[in-house]
1. Looking just at FRET efficiency 1/(1 + (r/R0)^6) of positions 46 and 246 (r between Cβ atoms, R0 = 30 Å, to 0.05), which of the labels 1, 2 belongs to the structure with the highest value?
2. Hey, Rg and Dmax of the Cα atoms in Å, for residues 62-141 alone derived from one of 1, 2 reads 15.6, 45; which structure?
3. When mean count of other Cβ atoms within 10 Å over residues 30-37 is calculated for each of the structures 1, 2, which structure yields the highest value?
4. To which of 1, 2 does the computed value 15.6 (mean count of other Cβ atoms within 10 Å over residues 38-45) belong?
5. Out of 1, 2, which one gives -9500 for helix-only ellipticity at 222 nm (-39500 (n - 2.57) for each DSSP H run of 4 or more, over all residues; to 500) as computed from the coordinates?
6. Which of 1, 2 yields 1.66 for Cα Rg over 2.2 N^0.38 Å, as computed?
Structure 1
Amino acid sequence: MFLVQSPKCSIVESFSLSKYGDLKGGGDRLILGCRFRGVVDAATEKFGRTWVLSGQEMSGERAIATVLGQYLTDSAEPLWDVLKAVQRELQEAAVGSGIDLTQPGASPLASLVIFDSYTRTLYNLGDCSYGMVSPEGFRPVYNERRVDRLAAHRRAEVLAEHLEREGGVVAGDPGRAAILESLKEAAFLANANPLQYSMHDTLYGAPKSDLVYPVFDVTSTPTLSLLSITKGTTGLVLSSDGYPRIFPTLHESEAYLERSLAVDPLRIGEHPSTKGSAPGAVSYDDRTYLRLSL
């Protein structure tokens, strides 16, 4: 627990854990800067590209999470300027890594939910979650993408069929294998123009034009959702989508996740996901939670 005070807000609780139990958060980053507080959630690398950052080889997931985490923590410039600086550094890293960012799927992707304590503004981009605390109670907002929901249900169908056929025992994750190429195709929908697709261009049976989604990448202009914090709001909860449901406290959020994982570690039940808990993992995804008092 952190007790860092600011004229605008105080950090009440914060936690970040990778799906393999690493406290560094994996592809998630917890932002506890002077100006910005929030969560970064980098998308899982699906194309196997290797980036070189400060002389170290790493996945695109780790590269975008690392640079976003550093800049958002250290900078007091306006958010737009910070995100542009992140893009410039990653564009230079791409050149040094021999990665052509004009190729489809070349850019790593990340979601973020960030509170600017200077302007009392909440910024959201992608599928992170947030909730507001007020005298009326707690109101969570989930930003699950439709394309991810369709992929998760398809994986669940395939895996359930295998489990039924094999008497409840199956090696690996045939559901994930069945949707992997479609997940790569879905990555091309990030920040795409819906008008470039005809009604005959479909994915999971739905028109691609309806599945386009905004997210932070290395080359596009960020399409941030801005939400001013209204009078009467006493707290905020910000999280990555590693929590299927969020609550006003970390304990409640962790307890719900623990119960959910105990019932459905494969993630094909109440909260279907594009991946389950891998062998040796503590959860199906990285998770990060931050509670602020305003």
Structure 2
Amino acid sequence: MQSMTGYGKAVGELPDKKITVEVRSLNSRQFDLSLRIPGLYREKETELRSELSRQTERGKVDFSIYSEYTAGANVISINKPLAKGYYNELKKLSSELNENSADLLSLVMKMPDVLKSDRQELEETEWTEVRKLVDHAIKDFRNFRSDEGAVLKKEFSSRINGITLLLEEVVELDARRIPLLREKLNKGVSELKEKIDQNRFEQELVYYLEKLDISEEKLRLKTHLDYFLKTMTEPSSGRKLGFISQEIGREINTIGSKANDSGIQKLVVQMKDELEKIKEQLLNVL
């Protein structure tokens, strides 16, 4: 199990620059990629998009490559119109947020394409090193997702087991419920002191008790709970677990509506509470 929330980072030194690669993600129903890379690497955008789509599958993904030229770099020029644009926008934002704007220039100089080398073509040797950093950041990102997924898996197991224990209590109460209902109805009829057709009464009684029977719902709920635990071991199980949780909720609701028993209905409320917490966290599962 993997979480859709993830973060990975890699930093490396090239002869004339420092490269920082970052990839992070939040939950989303689809794959939604935001890519920010220096202009020199634009020709590799399709390659990056393809790799990130394969490695992340789903989620709102932000991917960035930051390039900072070092003191020993070749001749460097500043893209002044772009730098001024960044500066003006950041200054406006600082004013709106009442933040100190003293360090804006140093921040602007780190923005994409502000500093550029006279060299216009990407050398394959440079891209080979950058690609290694990209792969390292993605690996770090996936490890983060796996660690978060392990935490989620542990929580789901705990809550599913909690619902299972509540279901066992429902089974115990239900074993006494039907005989008590039969006894109560028989007593009510006898107190009427009226002659009744006993056969007809038994038929009506059976019909009434069948409407209150929750045997099938208990069995289906147990099956869904077991299936949930099994599905958690499968990769990319988030959507499937969402569907199973809907079926679990349907059986819990039916038990509550058919039981006509205050003790069982209290247990149903507790099961619903556990299930809602599961559904909230399922939004974060890949």
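1. Sorting by FRET efficiency 1/(1 + (r/R0)^6) of positions 46 and 246 (r between Cβ atoms, R0 = 30 Å, to 0.05) in descending order puts 1 first.
2. For Rg and Dmax of the Cα atoms in Å, for residues 62-141 alone, the value 15.6, 45 is produced by structure 2.
3. Numbers: 1: 20.8; 2: 13.8.
Evaluating mean count of other Cβ atoms within 10 Å over residues 30-37 on every structure, the highest lands on 1.
4. Answer for the origin of the read-out: 2.
5. Working: 1: -9500; 2: -21500.
Computed on structure 1.
6. 2
A short reminder: the numbers here are calculations on the coordinates, not readings from a lab. Keep in mind that this is a model prediction, so the values were computed, not measured. Cβ atoms are built from the backbone, for glycine too; each structure is taken alone.
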